[in-house]
1. Where does the value -12500 come from, among 1, 2, when helix-only ellipticity at 222 nm (-39500 (n - 2.57) for each DSSP H run of 4 or more, over all residues; to 500) is the thing being computed?
2. Looking just at distance in nm of label points 7 Å out along Cα→Cβ at positions 78 and 94, which of the labels 1, 2 belongs to the structure with the highest value?
3. So Cα extents along the principal axes in Å, for residues 22-109 alone, computed for just one structure, reads 39, 31, 22; which one of 1, 2 is that?
4. 35 is what came out when relative contact order in percent (Cα under 8 Å, 6 or more apart) was calculated for one structure; which of 1, 2 is it?
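Laboratory data are not the source of any read-out in this text; all were calculated from the coordinates shown. On a predicted model such as this, the values are computed, not experimentally measured, just so you know. Cβ atoms are built from the backbone, for glycine too; each structure is taken alone.
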Structure 1
Amino acid sequence: MALKSDRVEAYTDISFFCNDASAERGVIAVHSTGGSGVAMDDSGAVVTATVASPSGKIPAGLLLNDVVSLDLTRQHINWHRDEVQTGSKVTLLRQGQVTTNMVVSGVAPTVGQDAYFGVNGKLTNVSTAGATSSGVKVGRFLSVLDADGYIKVDINIT
């Protein structure tokens, strides 16, 4: 489980498709390609959650769905687990608070530190500044890691 149920979803976005083979909710999805205009049903409006290097990537939001690749002729999507099929629209949290365990291993954020997205969309307290990015802040940590590896984060991606 990547997200606990105690969360505040102030602003979500359902404008983007996710073509990843699989992705776990709780990671930061980044823009892959852009749609034109409003792009609500534009197949060019795509985000990806598997990012090898966050440098130069623009965050779109925190993924609130599990992306799965299923043979829908044999089994159905488990809607109670917020699963969506590969290539479907996903719900992205743009502003709100979540409790997640999607934190880069080896970092120990403290209360009030800025949250950045790191490798594979996981959260970190280390800015990943590169040649094309100054380290994009995606929020602020509101707690420290608990015994199970969960942390409360205020997400603010505008």
Structure 2
Amino acid sequence: MKKGLLLLALLGGLFVNAQTIINLQDHPNAELIDSLDAAFPPALGPDSISPVMGDRLEEFQGEWIDFLTDFSTYLNDRDYRWGKPTRAFVRLYSNPEGEVQFILYKFFAGSMEESNYYRFPELLEGFLKENSIPLAEPAMLPFSQCGPVTFVDAP
């Protein structure tokens, strides 16, 4: 019952345009991930056919890269330095306009300094308040995008 109420509360964030940021190293939750995956189909399906982005698959890939590049610049502008390539796994859930509703992440073991580990969520939250995925056209549905990411310092 408590898990159901927590899930309902988190999903309620979809309707108030808030972002929920979860570090999966600190809070693993397979039930939440399953629920979000059911509500947000993948932007890029495994068979490269996605009703979410229509025929804009290549464009979306570029928009996703732009989003990550903008985030890297945002971090750099705030004196956040990775120091070395830092690997993570990111699960992002967005409304059709590209506004991030949920983002779950997990850094690979030993990939970053402790000070960066604790500063990262604060900066991620600030970035998401100011930025969305720069979609040229809205998606047909809310969508998810997930996969490995290697963060590097902006030039």
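1. For helix-only ellipticity at 222 nm (-39500 (n - 2.57) for each DSSP H run of 4 or more, over all residues; to 500), the value -12500 is produced by structure 2.
2. 1
3. Value 39, 31, 22 for Cα extents along the principal axes in Å, for residues 22-109 alone corresponds to 2 out of 1, 2.
4. Working through the options, I get structure 2.
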